[in-house]
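**Q** In structure tokens below, several structures.
Any read-out appearing in this document is the output of simple, stated calculations on the displayed coordinates, not a laboratory observation. Quick caveat, the model's predicted, so the values are computed rather than measured. Cβ atoms are built from the backbone, for glycine too; each structure is taken alone.
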Structure 1
Amino acid sequence: MSDRNEKLVFWGCFIALITTSFAFITRAFLVNFPNLWPAEFGLDQVQAQELFGAGIWPFAISIILF
């Protein structure tokens, strides 16, 4: 692999990790503040945390793959 290709792969992986981390933290804020998603959709604490838990998997998988 040439030096240019290695840099492209590195920056592609870097941008993918940054994007998923921002998506993760945004979802965490939306689910864990009671006046946002829980109030909007009528979720109790258990339902909100189940939704939060389901959102962790894509971030974890992206860390492992990239």
Structure 2
Amino acid sequence: MVLKINIEKTLKGFETRIKELEQSNEELRSQFKCLEEKIREREVETKAKQEIINNYDEKKKNKKS
């Protein structure tokens, strides 16, 4: 009987821990999605800036020619 009670307590502890881990996992997924979006935004910004630099360099080359 005591063993059964201990097993039930342990099981409840595991269930609680699983719920905590699932919640933490969801929070991490949310943070990861946010970071992915920021990376995409930065990639677009970087690409736009690189195009500006390339255009500027091209204009400089054309002026020298």
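**Q** If percent of Cα pairs over 13 Å apart computes to 67, which of 1, 2 did it come from?
**A** Numbers: 1: 67; 2: 77.
Attributed to the structure labelled 1.
**Q** With distance in nm of label points 7 Å out along Cα→Cβ at positions 32 and 48 derived from the coordinates and found to be 2.9, which of 1, 2 does the value describe?
**A** Details: 1: 1.1; 2: 2.9.
Source structure: 2.
**Q** Same structure again: State the single structure among 1, 2 that was used to calculate helix-only ellipticity at 222 nm (-39500 (n - 2.57) for each DSSP H run of 4 or more, over all residues; to 500), giving -29000.
**A** On the way: 1: -29000; 2: -36500.
It was calculated from structure 1.
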